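Derivation of every value follows stated rules applied to the coordinates shown; laboratory data play no part. These figures come from a predicted structure and were not determined experimentally. Cβ atoms are built from the backbone, for glycine too; each structure is taken alone.
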Structure 1
Amino acid sequence: MRVSFLGTGDAGGVPLYGCDCVACLRARADATYRRRNCSALIETRTTRILLDAGLTDLTDRFPPGSLSAILVTHFHPDHVQGLLHLRWGRGAPIPVFAPPDSEGCADLYKNHGLLQFQALAKFEAVTVGDLCITPLPLIHSRPTFGYAIEDPLGARFAYLTDTSGLPPRTESFLQAWQPDGMAIDCSHPPREQAPRNHNDFGRALDCLNTAGIGAKGGAKGGAKGGAESGAGWLTHLGHDFDQWEMGNPVKLPAGVCIARDGETVDLRGRLNKGAAQ
């Protein structure tokens, strides 16, 4: 399973419009520090799934027929705004899986075009191509799912954004499931009081620790390398987090790193590892 972080930013992204903080100035000067709306691509040899659709250039990135499906975490605009243009295209319908949210976003349900919306149920797994996907409820201001994704070789990746902490049943699922990799919302630097809708740094690390990330080893070979069990990535990051990190270099737990736009990681599953030994 290959995971590509297409965007790692919060709703405002980095640089934030009109902001001249050191993080935003750095991002304007060096594009490698830019953060677009949070999104990822999951790929196997036969299946390609887009996680969230907040990027507004989806029609340029993905030619017709190149996506097996789209998974939406929730219907805030920064996670679905790319669908507003994509829907008017021509070609084969695109399955869009999402939490049950009667409001959706704008008129996407009414004028869905080539998008085929399908509501998921929490903890009820679905199969897309050769991937098994389990929706995990999160804690946010509207119905939101994270996704536990497993490939045929047993590689397991959890994508959990947007959330402030994790519901007890989601925690229990992850503890039993033991992901090989996990991306977690980390919108804010450390705060004395926990934010309402998004993790700060401390709470994000707590979520990773709950799932066994940061204690079992981590990614090897950098952004392009493989990953051992227990690799974690902080994502959905805001300019205030980047500004804080620039002034307060932190030693992250083993296997945990700050995700960057364009980063790609190959996850090896349990069956794959066994065959290689």
Structure 2
Amino acid sequence: MNLLNGKEVSAKVLVQIAQEARDLSVQPCLAVIIVGDDPASRIYVNNKKKACEQVGFRSLEFALPTETGQEKLLSLVDELNRDASVHGILCQAPLPRGYGYDERAVCRAISPAKDVDCFHPETAGKLLLGEAGFLPCTPAGVIALLDDAGISLSGKQVVIVGRSNIVGKPMAILALRRDATVTICHSKTKDLAKITRRADILIAALGKLHFITAEMVKDGAVVIDVGMNRMEGKKVRGDVDFENVAGKCSFITPVPGGVGPMTIAMLMQNTLTAAKMAANIC
């Protein structure tokens, strides 16, 4: 069994991004909006700020009270859209419940040219059509991990457990781009274990602690764990029963330290791309 170490691979990616950023005539800038005081969201935002510092980007944080409201939030998004010095915008999800927030409307309000989180319908449409543009951060991070390990997707059976708009669906599209044969499984899938045991590359992205067991994995498979399940004491565990599954795999990602760091690295990559587009470099 070999570990796909996201910390190590992301560090290499960030070094390359920092080198490219130094050669630009403008400093890439990422604006992050956080509404409320969700502890997990605060951790994610802080990690993104640290990554910006590491690669030499300017980082703007807009921490809004829980009761700010949809109208004021959209007004801030519009202001950032019109600010030429800001290249990437993201609004940390989830937004507080019970205050009338519409996350879809907020995603649609962000300019597609600054949609570094890849949630705007125009961004999703370009991804589906294979056009140039931003890549969804977590799926792109998975591809980068596989590339670094020399794992080809061409002709492979790729099974994705989870059909979210953030991971499952875009992950399938990126795998198809690499000529994989893709199966998406979900809560209505029958004989799930029978399907997952066919996978050369199994990607778990459903948000259920240790859902993928050893009996669901074939010998020699590559297992990618996208799950981030927070436990007591701030520990994070994945969707894969790592201790029992690892012995059957050729490669597996740990949690934490696997896909998570790659997601943030790809966010930095998208922000760099946005800055290049603003400077008419690409």
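Structures 1, 2 were shown, and Cα extents along the principal axes in Å at 53, 48, 34 was computed from 1. With Kirkwood radius over Cα pairs in Å, for residues 12-59 alone computed over the structures 1, 2, the top value is the one for 1, the highest of the group. A value of -12500 for helix-only ellipticity at 222 nm (-39500 (n - 2.57) for each DSSP H run of 4 or more, over all residues; to 500), calculated from one of 1, 2, originates in structure 2. Source structure of the calculated read-out (mean count of other Cβ atoms within 10 Å over residues 92-99, 15.0) within 1, 2: 2.
When mean count of other Cβ atoms within 10 Å over residues 148-155 is calculated for each of structures 1, 2, structure 1 comes out greatest. With relative contact order in percent (Cα under 8 Å, 6 or more apart) coming out at 23, pick the structure among 1, 2 it was computed from. Here the read-out was taken from 2.
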